[in-house]
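These are the structures, in structure tokens.
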Structure I
Amino acid sequence: MTTAATLTSTAKDSIAIDSFIYHIIRNDTAEPSYNDKVTLTPEQKTFFEEQIKTACDGTQFMFSDPEANSCKNDCLAIIADTDNHLSQKSRELTNRFCSAHNRSMNEGVFIVAVISLTINNVRKRLISFLKVDYSTVYQQEIEQVEGRQIVTLTKVMDSLADNQKALQKWAIIDVSNIFSWDVLALQRHTSNEKKDTDTAISQYFRSFLQVYSRQTPNALTKGSVSETSKWAQRLDQLPEDFSRSDFKARAINYFENTDKFDTNQYIDHVLGSYFYEGITEEEKESRIALRETHKESLRNSLAEAGIAGQVFESRPASIPNRSRKTTLKTGTGVTISYQGTQDENNISVTTDGEDRIVTIRSTQIDEA
């Protein structure tokens, strides 16, 4: 039975490495260079525990086909009998990790660690994968020859990079149903837009883990806004005084002012009013029909995206800043960027023949 959706800061602080091994991945060899046992000094143990704590901030994933999932089954074997299975199973995992990607993957060290942490006053065990940069260290020898300084580099050792930025890819594996997710995973340089989605990690890393992204409140909030924006861009018919970007702006506004997502309330808020002051009865009937068409269309789009009918906590902070902005660009290269609806920003766009007229009302204009 699951006990939590996220790792609390208290749980992260309690993380300790129980067992640890790594294997070396090189581009110039067909197979990884395997180790049989790795011993860490107290200082090294503390360093890698800090890296594992960083890995706890990954995107939540679920195992595909859990019964036949080789990654999950190997982790189960390691948890069940670490002494007898860690060395061999970690080799198999590293080999499959290498096989899942093309040969252009960065060289590095693939670490498999058994970790424990405190949940509800009980120590629980998880598996951690870390892919870390690997570097070659050279010693500089300087010799003076006929007034010239000659430098010779001699290879001293190969080593793991010793900083947090060295993490390339990482994953925390829960095979005991402690949490509502199976895997937390992420990789270096993942943008905010990609977090909480399947593309938070590369295709080959996802194939190696055999996972799909779990629909968290963060992912559903972000997905609702994204799907609404794409839906608006596909609309064939739009009232003349409407802007497609206003639908996205109202979607963001909904999450900023609502604790829980409700499909009907969301759709009504996103569509807003299709009427304006002084509208004729004929035009009113036409717009009522158009709004109903849009209402059904938006609901279908949300349903296809797996969002309609869900109830989840609103997470406006998960919406990337880039998604909050709307940009208008004219044929002469003038760019206008803003957040919110056009009406909130005193912007109007009208049509006069083939011309589009952009009007911005403001009490102040600053020239750079």
Structure II
Amino acid sequence: MYKTISILLLILNSFAFSDADKTDWDGFLKKAEYSKPFVSEEHSYLTRNDLGYSQILNEYNLSVDYLLDKNRNFKVFVETHLGVDIPFYAVDFYEKKSSNRLDWSFAASIPLSIHVFEDMFDNVTAPVINTDYRFGSPAIKGIKYFHSEEKTFTKFVDNISFIWLPFSHECTHLGDEITIFRKDNLFPITRMNVSYEYTQLQITINDPVGRRENVHSLKFGGLFRISERGMGWYSIRPEEGYTIESLDLKESQERFEYWIQYNMQRSEGFLASKRVPNILSVELRNRIKYGIPTFKWIEEENTWETKLQDESRQWSINAFVGYKFYPKSEEDSYAIGLYLHGYLGINPYGQLRNIGGYKSLGLSLTYEP
């Protein structure tokens, strides 16, 4: 796969850019500064740690009093996002008459990420509720630069970038303590195996490209599930609960997710500077609310009541406002971020994606390499 990508880039240069004055061939293990995730992208390779007040269904709460009528409670949770984008190859193409003005850039890298949702302040075991993993093929990135005198279709567009992930896998797992708890308490379903393959494309207008100046950016993205096993996005094993037929569970009919993101970086004006820019980042995502049933304890019958629900499409909003902190040297592109983080919509974690109206508010600390 890696050799194929390199050959394709060489062929592209030979035929499409053969008359360019300058081309950078020292591209192996070179990091691309464009097509990076915005902080509001919920499942990305950005490294992030959140501490917030969120709601959880009682069936995932080890210390809850199940005799309560309410089926949800608010608690303090920790979310940890560990990500890396391993650079493989990057190449730049310059204009014919100027050796210092970029025209196009292309790159290949390998994004990997782990996302953990933990009930750290639970007084029983402080369990991990869910862990999501994402990995797959190299991602292909590109950017077209527009210089000030070339903005023929709009004066507001500096560049257009894209990132295409041809093939990736997501698998999610309930934490061990939650799984054991559900098994010991005879839940009708111990766990659903949320696991699927997908392809993903995102296009950005006005990519920040590591700049420390005022930038307004828009990103459009879509994800298509390409695997078809079990019930679509998930499956259930006989040893982990009732059979699909006995619960009348329906196979997923939907394969798409899509989203739009807005990212504002303000480096001038009140309480903002080039080293400490003010950031507003918002994602609006339309995704599938899984048709996985929920359960409620019925004391009179000494059993769990199964509540079936249909699969549906719903919108979720993920918003961050805060600051990035850059090092003094502008040659260093890494940054630390501190944000106020709010979320409303479908719970973004694995089997918990059957929970609509999920709310969370807290603080977020990020590291962007």
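Laboratory data are not the source of any read-out in this text; all were calculated from the coordinates shown. Note that the structure is predicted; figures quoted are calculated from it, not measured. Cβ atoms are built from the backbone, for glycine too; each structure is taken alone.
Between structures I, II, the calculation of Kirkwood radius over Cα pairs in Å yields its largest number for I. Taking mean count of other Cβ atoms within 10 Å over residues 41-48 for each of I, II, which is largest? The maximum falls on structure II. If you line up I, II by distance in nm of label points 7 Å out along Cα→Cβ at positions 81 and 257, the top spot, with the largest value, goes to I. When distance in nm of label points 7 Å out along Cα→Cβ at positions 33 and 273 is worked out for each of I, II, structure I gives the greatest result.
Tell me which of I, II gives -2000 when you compute helix-only ellipticity at 222 nm (-39500 (n - 2.57) for each DSSP H run of 4 or more, over all residues; to 500). Going label by label, the one that fits is II.
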